[in-house]
1. Determine which structure produced the value 45, 24, 15 for Cα extents along the principal axes in Å, for residues 56-103 alone, calculated from the coordinates; the candidates are P, Q.
2. Work out the source of 59 here, i.e. which of P, Q gives that when percent of Cα pairs over 13 Å apart, for residues 16-71 alone is computed.
3. Can you spot which of P, Q the value 27 was calculated from, given it is relative contact order in percent (Cα under 8 Å, 6 or more apart)?
4. When mean count of other Cβ atoms within 10 Å over residues 8-15 is compared over structures P, Q, which one is greatest?
5. Thinking of P, Q, which structure, once distance in nm of label points 7 Å out along Cα→Cβ at positions 32 and 216 is computed, gives back 3.9?
6. Tell me which structure, out of P, Q, gives -15000 once helix-only ellipticity at 222 nm (-39500 (n - 2.57) for each DSSP H run of 4 or more, over all residues; to 500) is calculated.
7. Ranked on FRET efficiency 1/(1 + (r/R0)^6) of positions 48 and 272 (r between Cβ atoms, R0 = 35 Å, to 0.05), which label among P, Q comes first with the largest value?
Structure P
């Protein structure tokens, strides 16, 4: 158990590079109890995927183990099958039926314009100048809503990202819940006033299909919007930094056929999602360790994505890696609702870097945001050569 005590997700070393410790955990302590988080932590790919897949044994809805979920948090994320199925189906089908190709083309044009605008600067912050505005524009385009004002929305999204680490720092709960309520109110105003082409109109018009109280539909819209923005924002930073640190990989992406599989590989290599939790419904055993009913199990999906038992040469970037069944988008009934859209959006960012008239390079030391559940940069200084 000694190595488990050393696992501090918010330590400077872990924020900078968690993967060496993840490797130690997989080898020496594939499952361990984390006292502060009051959770079992699982690191092997096989175990993580099984926990995420088996919703009968491992619940996402904590009401199934006797805990309360306040109304403002009730969404597709807090429901398990079979109740979850109609609501999830409404959102998955609606997002898939959007003109994602056109959205991707507009996103790529937006990336190109931003990069061209910044070419004359000595340096600029990729996160503020590219990742944030592009992620918000793409998400608003997909959902069919007027784009929120950037700076206030980034503040809301950051508070929600910090809120995910409540098990490590209780001080993030109050501002995080306030941010969620504030954003839920904004989404309510969209439902009541906006009627533009896009996902929101269809979701609103077909809300009865979800077979849940209306606040679930509205809250799920808020969750979907912020998950899209937050994931794209974090991924845009992680992918850009990876490519700047591995220029030979960026060069290989000149071959357009490598972009689609390459996006998956870059997300496997250093994606934003580090882990997600479930609740054991009955006593079970993982890696010889007894898990009692009601206990929390944290799947360290980022550790699983470097598991050599699943991925050959896991610490290398293999753009055409096949198969590549990584857990960067989750797995099972709570896998990412907008995975296809996410792939298209990240591809637009990658192609923007590949097609830039001059190569981009680092212009200083990047700064990691102090969040554990979502691995993200807060500052990425870059410049054109």
Structure Q
């Protein structure tokens, strides 16, 4: 690219995330936002929210997003990238529509968007694009200028995302007792989703057994296993497993569940397990409760030593990766050819989600895609 610091045509970056409660009084309203349209009564929401109440009603996700926001601003400034960074959430303050209104009022008209989900899926990609479309429609109804938003490509296989996770697995292995370390098993975890949603994740050509969602996670797991082998000389056995299922029991979801997997590994005589949450950018409540609390308690019950490796969070290498993704996309938009950084077998992901990518049961307008009404 001609100038590694030129973000044109972009005049701002939006960090787009899920959001989470920041106190006990926030939990039920937050869950009402998450489940809006499903008719779930308040008493049921209180039951669902028990995980949050165990931690004072505070999800760690907002604090992690603030740290990532600071890391991005620091990296941009140190590398001469003059691009303001904003933050908006799907389900809690700062709300996406409010942030986009602030950005539009400040004069921003071409916005790059980083979603805190690295993989292809409806909830991790298209739903964010639907949120963007709904917020842009709200601005249009208010008579405000409607900016163009471009969602940055999936970054699951970018070195700046993979390397911190590999380092975390190595640290967790080193933290295991020496007498069980060599026989440890690596359990790579991600959020379970319905089998039907997994099968339709990503572009049509990647559909199949698990679709792009499963294929991308498997590719990352292999990259980490290879990195661990290069560092330790040991080929650790591993498997992609799932956590945080929330659907009706009669609907098939991706399996095995992490707790079931720990039981199976223990039964097979495995002496220790490292749980690596590769499906999460930072320590969401799913990591804090489902792994650090529930799965760790299951392992203790079994007498199975476990460690949980770190998520990427606000690692400087990830902030640098985001900068590279912005500049890569900016150069492409200017008509320049640019080398796209990606590890593994799948190569760099697409810029524009094609029509029909990660479809929902009910079709809704989605921004930042080939079928976008706000292209």
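Read the figures in this text as sums done on the coordinates, not as results from a lab. As the structure is a prediction and not an experimental result, all values here were calculated from the model. Cβ atoms are built from the backbone, for glycine too; each structure is taken alone.
1. Details: P: 45, 24, 15; Q: 38, 26, 10.
Only structure P yields this read-out.
2. Working: P: 71; Q: 59.
Attributed to the structure labelled Q.
3. Values: P: 27; Q: 24.
The read-out comes from structure P.
4. Numbers: P: 15.1; Q: 20.2.
If we compare mean count of other Cβ atoms within 10 Å over residues 8-15 over P, Q, the biggest value is for Q.
5. Details: P: 3.9; Q: 3.3.
Of the options listed, only P reproduces it.
6. Working: P: -15000; Q: -12000.
Corresponding structure: P.
7. Once FRET efficiency 1/(1 + (r/R0)^6) of positions 48 and 272 (r between Cβ atoms, R0 = 35 Å, to 0.05) is worked out for each structure, P has the highest.
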